[in-house]
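Got some structures for you, see below.
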Structure I
Amino acid sequence: MYLQGVERQDEERKYNVIYLDNGATTKLSERALDAMMPYLTEAYGNSYGVYGMGRNAMQAVENARSQVARLINVHPREIYFTSGGTESDNWAVRLAALTSTGNSEKGHLIASAVEHPAVLRSLEAMEEQGWQVTRILPDENGRIDPSAVKEAVRPDTKLITVMTANNEIGTLEPVREIGEIAREAGILFHSDAVQAVGHIPLDGRELGVDLLSASGHKFGGPKGVGFLYVRQGTKLMPFMTGGGQERQMRAGTHNVPGIVGMGEAAAQCMEEMEHRIVRETGLRDRFIRAVTENIPDVRLNGPEKDRLPGNVNFTVDGVNSEALLFRLDRQGVCASAGSACSAGAMEPSHVLTAIGRTREEAFSSVRFTLSWRNTREEMDRAVQILREAVEEIRRADEAFGTFGRKD
């Protein structure tokens, strides 16, 4: 019934959807879908089968491993397939730390305060087991100061985890500099690169990371598949036990179609990355200028330049983000807010509060994540729709005082 209702609403719309939530998920690449189809239909063999269909499936898996490895310039044997970014983050943060101590003692972890919840919840789980965690606050643009990381290092520090690019405000973190600090101190270094892989050039060797997480659906691959890069020589416990998949490190039948799709999406990203960056950056900067020049009391969150090509995050004073997203959706614009619902209570974005935004400002923030597929006409239309929605909400608030009331 719900889907029928959605379909009826969609039929009534007299406009095309403007998709600006690519930070949440991207459209499946046509090339990725074409590559997947044989393994969803005729070539459906188990990759561990000894017969021809099984061997063909394993060959496809290994080809995809090479495609993914080339995207971040590492060796294929350093790539382990997972179900996505969350699994990769959990594996890296929890088990790398435990492996470093032989699972016999507790230690100290360092992380940025603006990590994705997959990392933050993993750190909380480690704290419950007796580990100590130092969370480094960013500057007003979301950037982590490498010197603050260096100062936090202790003799019992076992792992440093700092994301490559922030999922909410797009800030590019100084991963290479932090990697040097970790290497000098002999500490494992993990980076959640879910928002960055496939969108900006990354060289796993130059970054100095021991572990790096990624998710296929963030760069044109299918949902439900990702990978963890584990630098050769890094000791890491298996994530799941069972069969011998992923060199005894991650048991479970290979998701062959998903792995193949992610591999093809990775190859396409490599081929088109330069063009995509130029296009997305141009659209992004034009959108930021148009919004800030045409809508009063709007501020950009995060840095102006050192951010992901397609990321834009605004605080719109006096406008509740939920109300704004509802009005944008009615006009066909897909965007998101940084707030998360926990146990029925809305909590402000931890990223926005970490960079100095108040609770009210955090609840007045909205994220637009565009892609190379978007057009200038779409972005211009989005500006117009956003302006009209903001004006409507502000007029209502002036009349009824519905947002920011103290009573």
Structure II
Amino acid sequence: MSAARPASPLAARAAWGMLLALSFAFVLSQAFRSLAAIMGPPLTQELRLGAQQLGNWSAAYHLAFGVMQVAMGVSLDVWGVRRTIMLAFPLTIAGAALSSQTDGYGALMLGQLLIGTGCSPAFLVCTVFISRHFAPERFTPVSGAVMSIGYAGMLLTATPLAWLIERSSWRWGFGALALAALATWLLIAWRVREPPLLAGGAAAPRPSPRAALAGMLALFRLPQTRGLVAYALVAYATYITIRGLWLGPLLVQRFDFSLVQSGNVAFAMTAASIGSPMLFGRIAPGGRGRQHWLIALAVLAALLVAAMALVRVAWVDALLAIVFGLMSGYMVLQYGYVHASYPPEVRGRALSLLTMAMFLGVSLMQSVSGMAASLAPSVGLEPFTAALLSMSALLLAGAFAFWKLPRG
């Protein structure tokens, strides 16, 4: 039998207040990971970046974010939510400040790596906080609510960021986000005071760093982990690679949209995404039904991406992007799947592994799609067609692996 879940000493109002403060860091992590869709055109022009360089720059955030998930998962087990986010998030501030002053690709990449590292615990601290201080049956809907709040960050990097860049420069965009990150760090320092969980009336013991790391690696011995990782590598990656990398350049270069016009489409796509995780968190079935939904919705998403690749009509591509946003919340079902498939004592580590796979997958998909875009002219394809078709193929492969591999 699974170990009993330790009791939370927090009152509901206090728990929600702390979760909201933590959610602001997640809002900013969403803003930073979606910068390239609007920053891409001015960076390409001023720093003369190619498609592969642009893809690698965007992927650097997700690479750092994903690689750091194991360390952040161990840190959460050993030192808790507050210390983890307070120590990591200043790197986000430093990376954004560096990026605002750079004149070269190398410093821009370093800034992106710092930002990704600093943001790496942003959603993880929220999910771990929810698992510790909310009832188990509330985990999926509350996680969905936090994901919906987080999409506000992508709204900031749509029309508002495009407007700011057109009236000043891309440097002001990084500067504004650095100031927002500093304000968020101060808010968390003020509001978040997580007490220890209670197990049998006493504070629950925390493992050593070595024991926590061993527990993380032990997850790979469980049969359901392979399918989880295969799916996680591609599901979220498809959404964020469209919204966070290719949407702006596609609209600007394929259809001659202005930066603000492309920002308006990105804003509409993000607005459509906001309520989607909360909706799927409430209506999706549990058990085998949830697994079937995950597979079917991934296939549908892959078909939408393929349609964007092949249909070169401005209003159709804009509409397909918005429809993709409407259905993007199906990815929250992965968190419910983890919660149901792993015992309480390893759920925090399983959530860390899920998040790591998601963001390493974004890095992989952005690099692969950037490579496809660079190679496309040599085989007579439009770069955006090749990029989107490669993404659709990767998503189908991940869904197929999840279907065929053992599931929890």
Structure III
Amino acid sequence: MKILIMCDIFDENIASQENILAKYFLKHGHEVSILTSTFESVFDFIANKYDSKREGKIQKLGSLKVIRRPYRLNLLHKLRSFRGARNIIYDESPDMVFMLDIMPDMIEVVRYKKDNPNCRFVMDYHADYSNSGRNLLSIKVLHGIIRKSILGIGMPSLDAIYPVTPASADFLHEVYSVPRDRMELLPLGADMDLGLAIASRNEGRDLRRQLGISEDTVVIFSGGKFARLKRTEILIEAVRRLKHLPIELIIVGAANIGEEAYAGELKQAASGDPHIHFVGWLNNSDLFRYMDMADLAVFPASQSILWVQAVSMGLPLIVGNMGAQDTYYMNPYGNIIELPAEDIHVDKITATLESVLRDPARLGRMQEGARRTFTEVLDWDMLARRATGELEPAFAPTKLAAG
């Protein structure tokens, strides 16, 4: 099958959804192309540092073809359309189009599908109330009128709509009036071929040895793009209160553009504590090495792909739900402790951490639950086949509604 992935940003140095999709579609024998913007850095994309003078190009990354095109339309960095999208879609002549979120170029895919009715057209969706629609203009105009009109044109042609979290399904249903029986949950993915290979070589254990961390020390993993919304300072203070326990905290990541002051505040909060380690932004291999070394992961707030990756590496999670961030689909075996918004504070995180760390049997059960969750829910060998329509949905619409 020839698959065309359409997305606003493709950074080959990260493990985002578009990267995972491309890798696993290729693994399953498909021919894959990506139509994306001229952005090559996710940090430039987040900061809206678009260079209108940068020309398009075609890259070959192994068997993957990446078509980078400048924008024809870039309205307030919210509505973006690729120059020459129609011709590219027809030239690629895909058997399936996988679109990440609602793009104005959905209209061009609809046109292509009318001429090629056997083409499978699917869309995943990442927005929810925690990251989108935060003001009246956004919720009523950008989402409620403009994007809703685009999706309305696309709906009759879409074979599947894949919210990546239950909160995204709620957003689509409540803001876009998408019926719940039109949706199937397709979780964010993790490159577990890489992760399992690292675990099989005991690279986490070797990393412990290199860092001088003993086997009986509990390693806590956290991090991501540093932003105040993630409340990482709470975890730092909680770990500092638990000096009587043998623990080490690993914080991966770097500051979002505009959040450099917050990154400095985090390091100041750690006050040079030798048990708190800032290891910087990591490539995929090193990220999994640190996860393989860890015993559990803690993310005080703001859901990210790291939550999925940590569960896939067999880590129990302690996470904070600031609203619309239900983790039930990743927590079938009690492998996640989810704190409501009112409990996202130092005292509660400290108490929760201590209760888990003082009960090794409970920690072991949670680790086993995380491993089972990966195998049964988050395995992208299975998810890739669901996306192409080879497998039946794993999450029925009634369960999405219940979430």
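Tabulated values for the structure
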quantity: Cα extents along the principal axes in Å, for residues 16-79 alone from the coordinates reads 48, 31, 16; which among I, II, III; calculated: I
quantity: Comparison of I, II, III by relative contact order in percent (Cα under 8 Å, 6 or more apart) - largest value held by; calculated: II
quantity: At a computed 125 (volume of the Cα convex hull per residue in Å³), which of I, II, III; calculated: II
quantity: Given -13000 for helix-only ellipticity at 222 nm (-39500 (n - 2.57) for each DSSP H run of 4 or more, over all residues; to 500), calculated: source structure among I, II, III; calculated: I
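Only the coordinates and a few stated rules stand behind these numbers; no lab work does. As the structure is a computational prediction, the values presented were derived from the model and not from experiment.
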